[in-house]
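There are structures below to look over.
What follows is calculated from the coordinates using simple rules that are stated; it is not laboratory data. This structure is a prediction, so every number in the text was calculated from the model and none was measured. Cβ atoms are built from the backbone, for glycine too; each structure is taken alone.
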Structure 1
Amino acid sequence: MPSATTSPAALSHPRDGYHIITLNRPDKLNSFNVDQHKALRDALDAADADKSCRAVILTGAGRGFCAGQDLSDRMVTFKAGETPNIQDTLGLHYNPLIKRLRTFPMPVICAVNGIAAGAGANIALACDIVLAAKSAKFLQAFAKIGLMPDAGGTWTLPRLVGPARARGLAMLAEPIDATTAENWGMIWKAVDDADLMVTAEAMAKKLAASPTNAMATIRRVFDASEQNTLDAQLELERIEQQKLASAPDYAEGVSAFFEKRAPKFQGRT
């Protein structure tokens, strides 16, 4: 198993079958600057390269998950009389990150340990399963500074909570607590603060023992359903199911079912 890697902006801790990646700028509520983007990319690269890794937990250090973009960089630009090049920030950093989370070859669990604001909220929602401490809050803060949601927020939010709630979250820029987020279907579950990482790690262990290729296919096919007609989705199910049925994990799963034992899935190779 690879050793833990440390960066000023992120911590990556390999466990048996999964990695814990921690955003690590707690004095800035883990808000993103270029260094943190690079550190997170490196941590995801390490998880992807570790063939024993079959799930990832993403969380934050300190009292918050992520407050979004570090605005101190923007103030430097404004004071120089210039306009921030936000489209480059999105194109070079946030958009590739969201795409990577949505196509990662294993499940990604987000353990939201405090405020998830702006892009931080939308990065959390791009993960496969979101757990949140009951003290956590989700905030689409963009309108407070004259912007609109980004980092995939305009795509993710309407699909999770419906267009009416998505517009309200974006325009009113009011926080909602973790229990409300669960009730709205925005996240999987709100748990007691003390149980957050225990629950996340138990889930990661379960997913690490699962057929990883099937997990990645589930995500991909659900995403495709947002654009497909029923006929197109049925055809996609037909094709992708045969691919999974041709892999060793299906034979193992069926054998384990009839032998009344726990399956030992091969997972990704």
Structure 2
Amino acid sequence: MFDFFNHTFMIYALILGLSLGLAAALISPFLVLNHQSMIADGLSHVAFAGIIFGLLLFDEPIYFALPFVIGAAFLITYLGNLKMISHDASIGVVSAFSLAIGLIAVTLSSGFNRSIESLLVGSILTVTLFDVLFSVGLFLLILSFVLIFYRPLLSITYDSSYAKIKGIKYNFLRYGLSAITAAFIVIGIRSTGMLLISAFIIFPSLIASQFAKSFRQTITFGLILSLITIFIGITFAYHLDIPVGSSIVVIYTVILIAAIGFRKILKEA
């Protein structure tokens, strides 16, 4: 059953998938519980445009896509802070514009020969050692960020007004969280796809919150859940010859439905 360990590309896929899953589980509560989960979906549309332009301008699209998406994340955060436009609306505006110019670039470029489908659904089994190292580095960066700023991040998640009164560096943390989320999306979209990468951020906290009794437990349960789900998803995808990202998201969804049902049964018992 685990014969895929004999293949280097499957080991790469497993390391990258677990790194992304753990990274997503770490930032998931700070976004989902603060009603910012859709920023992941919005930035995936931005990343689509960034990768398209990166492919057209450079051999390695990440060199363009990463600063492009981080800049878009900063713009979304800035527009949301202005209070003249809601945070959700700012996500919609920036992501829709980015996706539009990305599609225009594909249409007008006669030399574009990459499969759009691979950007939409990803291809984790074709990742390179560079992608793996980048994903591990990203996980370590996000882990360091969360460990260093855990309490301030907790404050801005639950009560931003109180955080500002206490002198917490609200804008720094918001922009920092936006930056690492953007980096996660850029790395993840190439392996998981634009259509699915936001699920990696949304599901861990949604499922963990069904049973967790504290914020710390939400993160812990989310990390454990991500490890198990991604390992099972990659295993199923390999043996059933189906897209890895789709397999992982389906398993996440089944677990969420089961968790909600089980919680409801416990309440009625």
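If we compute mean count of other Cβ atoms within 10 Å over residues 60-67 for structures 1, 2, which one ends up with the highest value?
Working: 1: 22.5; 2: 18.2.
With respect to mean count of other Cβ atoms within 10 Å over residues 60-67, the highest-scoring structure among 1, 2 is 1.
Any idea which of 1, 2 comes out highest on FRET efficiency 1/(1 + (r/R0)^6) of positions 220 and 244 (r between Cβ atoms, R0 = 30 Å, to 0.05)?
Comparing 1, 2 by FRET efficiency 1/(1 + (r/R0)^6) of positions 220 and 244 (r between Cβ atoms, R0 = 30 Å, to 0.05), the maximum is at 1.
Rank structures 1, 2 by FRET efficiency 1/(1 + (r/R0)^6) of positions 28 and 44 (r between Cβ atoms, R0 = 25 Å, to 0.05) and report only the one at the top, that is, the highest. Please list the in-between numbers first.
Details: 1: 0.75; 2: 0.95.
When FRET efficiency 1/(1 + (r/R0)^6) of positions 28 and 44 (r between Cβ atoms, R0 = 25 Å, to 0.05) is calculated for 1, 2, structure 2 comes out on top.
Given a value of 1.00 for FRET efficiency 1/(1 + (r/R0)^6) of positions 12 and 132 (r between Cβ atoms, R0 = 25 Å, to 0.05), point me to the structure among 1, 2 it was derived from.
Source structure for this number: 2.
Who wins on relative contact order in percent (Cα under 8 Å, 6 or more apart) among 1, 2, i.e. which is largest?
2
Match the computed value -13500 of helix-only ellipticity at 222 nm (-39500 (n - 2.57) for each DSSP H run of 4 or more, over all residues; to 500) to one of the structures 1, 2, and report its label. Show your work: numbers first, answer last.
Values: 1: -13500; 2: -27000.
Derived from 1, not from the others.
Starting from the value 1.19: which structure in 1, 2 was Cα Rg over 2.2 N^0.38 Å, for residues 172-251 alone calculated from?
Details: 1: 1.48; 2: 1.19.
Source structure for this number: 2.
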